[in-house]
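The structures come next, written out as structure tokens.
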Structure 1
Amino acid sequence: MGTVFSLFDNKVMIIRGFPKIRYAHNSRVKDKHCLAEEKLDGTNIGVWQMPDGTIMGKTRMVVRWDLGSKRAGTEGSWKKKFENAPNYDKIYEIAKKGYIVYVELYGYKNHGEFVQYSIPYAYKVIGMVSRDRHNFLPRGNIEMHCNPLKIPLPFLKFEGELSTKEVERIEFELEEDVKVDGMEGLVAKFWHRKDLDTYFCKLKTEKIKEQCWKISRSLIPAIQIRKAIRKALENNPGETKMGILLPFVLGELTEEYDESLLEPSMGKVKGLLRHALTPSDAELRDLVQALMKEMNIEFDVGDPKNKGKVMSTLADKMGEGISGGTLFKLYLEVQLEMKGKW
């Protein structure tokens, strides 16, 4: 999903993943001298050469680009989709030199969430990782490899110290850039001389976020929510309570998505988390019972006058993906049981 740790002919093979990018105020880039590049709106793909000479690639959600993927669309695989882009083979040339080449594949035939493009397929190199040191190279080194082959890079918008004042100025100027063939924001990169690695952050304005929301009309994709749920479960082994796990899930999602998308996606998040914890009807009933016991501390859930309050609370806490009829049936079953036991 992110970094790949594997064996090939009994030898360790590590493919470093592209990092999650935080906003400037919550990053190691703030107040550092950095370069800020355009943020493209497409698919992040990493390309490298296997020990046997095969060219391999991955996205954040698909570990092998040569296998079938519904998310790749009609082409059937990300490899086939990428090879629709002009001069795709130049990326392979760099990969064969011992690098993981990260590109953003974009265009109206591989549209993202926010920006509309007038070209069908295109790519730009957004990062390169040395297979020897597993570090992200600074832009100057990337240019040394890409410029002779005329491989496009994101254009530079800013170079200097990313102070709070500069962040405000940059974000104000970005308000004009959400348009056809525009950009959704910037990615600022800071080369750490001691770590010999690159750190990233992203910049977008509130106005841009609002415009992006109007353009996309979309919620957080279910596949990303399931990924966050899986991480929350892995970090909390044995935990089954939604109230405890939900903050961990939301924490994972805020690393990828702005908070303005969390609220309209909350029902979807809760529904998928609830389904992960209660995949069977019996477990779903147990959850309804537990929630009604919690509510009964504050008010009488057995009083018919409180039926609407109970149902709305259950629907809110359990999220989307359960029909009103099923929820009402479970409510009645638990209510009958509680009369004799609570």
Structure 2
Amino acid sequence: MTIVNELEDGIRFNGVYPAHIGRLAYFSRLPKILAELTKEVRKAAVVHAGQSPLFRPFEYPALLIAYMLGKITISVTDIDQRQTAYMNFKTGRWSLREYVVTRLLHDTFQHLQLLFAAKYFSLVLIKGLKMASDYGANRPNVKYFLDSAFSGRHLIPEKILTEKISSLRKKDTTVEIVYFGRLVEYKGVDHMLYAVQEALRLNAKIRFHIIGDGPEIGDLKVLSESLGLGNEVVFHGSIPFGDTLFSQLQKFHILMAAPQSEDTPRSALDAMASAQSIVAYDTYYYRELAIAGGPVELVPWRAKEALGQRVAQMVDDRNTLAANLSQAVEFARKNTQERWLDQRIEWTLALVAESK
């Protein structure tokens, strides 16, 4: 966290509406909100925003106003939600009514926003290769981007990487597995605990670390105890993002991921920067990381036993796992936050130059 000085930093905040007002209150204020957006957009050379939810139109109207005023428009889509309704329905988190309403109304609204953006906005950034391809249709204004958070200085030092790989090759070394992030239901940490139980049943020499906090922590501790996982599961609590977190992450070998709905967590990239291989459910984000060259092992979605079995296989094949750690660092080196910020700046400055 930092303090922003509006005058010195050139960053100004305009609180157009209270964040927690309800739908009716929001729509009653909508004419004033749109007027305020128009006033702000008129002052801008570039308007940078994303899609809006159906019942809280704010970001996308700003882009539409900018488009009509001839401004540079940059649209960002950070996650491909097209399978989310189906996944939430299959897991039982959503009712049939919620599924149908989302598919007919909310998903259609998002789809139409992206169609218009891809056709008319100056630059459309999409986090997802398939989504960028589906909506881009080879248009030069539609770009794939990878929204990484780790810095180049967070990459594991070469000396520590060499020592880590050397130790891993020894059969008596315990393979350290980790999940780090919010402890909320859709992250599927309960599935990971079942997978750990299965891997231990197959005599895998592992320990599972959970870093984070959230509403599920109590239930996860109870589940871990009921599964008899004992000292093989360690709850670390929250660690702030930064040097302290990365110094911890460098001790682990495998990141486990079991999302119950579509998710694009930056933890996957943080893990690779720390020399970790990944074993995950086969969802689009992890599949695309694998296609892009990341060391990602995939198993069928929600197949808890298969997740544990793949972990056991990875632990048994130390040479391949060691190679994955090196591959992870090379992938991370090409995808630092600085690299992607520089790319986005380059695209933006090119648009500004063209508009003059």
(message) Given a value of 5.2 for distance in nm of label points 7 Å out along Cα→Cβ at positions 123 and 331, calculated from one of 1, 2, which structure does it belong to?
(response) 1
(request) Given a value of 40, 24, 19 for semi-axes √(5λ) of the Cα gyration tensor in Å, point me to the structure among 1, 2 it was derived from. (result) 2
(request) Name the one structure among 1, 2 that distance in nm of label points 7 Å out along Cα→Cβ at positions 19 and 51 of 2.3 was derived from. (result) 2
(message) Suppose distance in nm of label points 7 Å out along Cα→Cβ at positions 243 and 291 works out to 3.9; of 1, 2, which structure was it derived from?
(response) 2
(message) When helix-only ellipticity at 222 nm (-39500 (n - 2.57) for each DSSP H run of 4 or more, over all residues; to 500) is computed for each of 1, 2, which one produces -12000?
(response) 1
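Just so you know, all these numbers are worked out from the coordinates, no wet-lab data involved. Please read all numbers here as calculations on a predicted model, not as lab measurements. Cβ atoms are built from the backbone, for glycine too; each structure is taken alone.
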